[in-house]
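Take a look at the structures listed below.
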Structure 1
Amino acid sequence: MIDRIQWLDHSSFVIEGTPTVYINPRNVPADARNADVILVGHNGYRYCSTGAVARLRGPHTQVIGGALAASEIPDCTVLRPWQSITVGRACVQAVPAYDPTDGPQAAENGSLGFVISVNHYDIYYAGHTRLISEMQRIRADVAIVPIDGEGTLNPSEAAAVVAQIRPRWVIPMNWGVRTGAASRIEAQRFASEVGTLAEVVLLPTPN
């Protein structure tokens, strides 16, 4: 399963297969075929590229996101935290993603992470989030977690998530690709810290 996950940009991934699932697509290859599923968990510019969504969208593409993302993307199916939807052979569950320091209403801001269940694997994409209590409910084979600390998990918090979820593999994101991202040294330090808990996969940094 892990070899079907490709890192496209800061927080953007594609899971190749049936269906092909894009998560917060950016920096999409020019020859990319239409997506079966597009997930958009946040309306920030690093997560929501309406141009990329339009480029990947075909007549049968299912676009799924939170309320904020849906306000910028037409014909987007809106999920609330813990709601699920089945698309072909995949099941997508929306999960909370927020920064608790933003105040008591932060959990209701319309941002999402996702658990994508496909080919007998559960993939947790944490999204734009800090360490939150709702993560205790999540179990996954693969965890994709930010480590930059820019309103998201820092390396220590991401390690705590791994210790809690106990995935088989963990993929750090938001590092080494642009200003504001964590450095390669921080990614390697994270890998060293959690290496006894899960297999850390440092994907090639996007161009």
Structure 2
Amino acid sequence: MTTTGRQLGLIDRLLADGQRALETVAGAPAAARPNPGRDTADVALDDDERRHAAGLMRINHVGEVCAQALYMGQASVARDPATRDHLLHAAQEETDHLAWCGDRLRELDSRPSLLNPVWYAGSYAIGVLAGLRGDGWNLGFVVETERQVEAHLAEHLETLPPADLRSRAILATMKDDEARHADEAEHAGARVLPQPVPAVMAAASRLMKAVAYRI
């Protein structure tokens, strides 16, 4: 949902953000791009492989829920229209990721995290706080977030069952997108986040991954 060319009031923005939250947490977001794994053979996995692949894809689905919330929270307080448009464009591509991960979870006979409303609410609040620091810090938060996501996607590509080529195709495309989002934010004037912010973000990510793998 973009708002380029139209200025929204506070109430309009709150309603739009509320609708986006419901679509992310409880709906079935539609991807604008084809699923990268759609033309890849879906090889049968044994029970352990299927559970492990589902756990990894649930983590990535949660990551995309959090990305939606972060970007929407940051965009809601962005001062520069160009920064806001950058965040909303990135959020649209993250919607593709969310839809693809949801598709793969269904194919694996699994489900998203039961804690998605909690993940969304917490990430939205963090996004607002990051955005209130100013657009340079706002974009710096994007860079750090995307670099950490890129790293955990690389880890998942290493640990996925070798036969799960469909999940692998999805994660490889996501990894390329995340790297591009980080590069674009750097070029747009991102500031480097000081410690301990990156370390706290990494610790929160580890907690999320440990919980989302199972719940």
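A few remarks follow.
- When relative contact order in percent (Cα under 8 Å, 6 or more apart) is computed for each of 1, 2, the largest belongs to: 2
- Structure (1, 2) behind the derived value 43, 22, 16 of Cα extents along the principal axes in Å, for residues 62-141 alone: 2
- Entry that produces 1.5 once distance in nm of label points 7 Å out along Cα→Cβ at positions 126 and 182 is calculated, selected from 1, 2: 2
- For Rg and Dmax of the Cα atoms in Å, for residues 102-189 alone computed as 13.0, 38, the structure of 1, 2 it came from: 1
- Given -25500 for helix-only ellipticity at 222 nm (-39500 (n - 2.57) for each DSSP H run of 4 or more, over all residues; to 500), calculated: source structure among 1, 2: 2
- Which of 1, 2 yields 14.9 [mean count of other Cβ atoms within 10 Å over residues 70-77, calculated]: 1
- When semi-axes √(5λ) of the Cα gyration tensor in Å is computed across structures 1, 2, the figure 29, 18, 16 traces back to 2.
Here, each number is a calculation from the coordinates, and none is a lab measurement. Being a predicted model, the structure only gives us computed values, none of them experimental. Cβ atoms are built from the backbone, for glycine too; each structure is taken alone.
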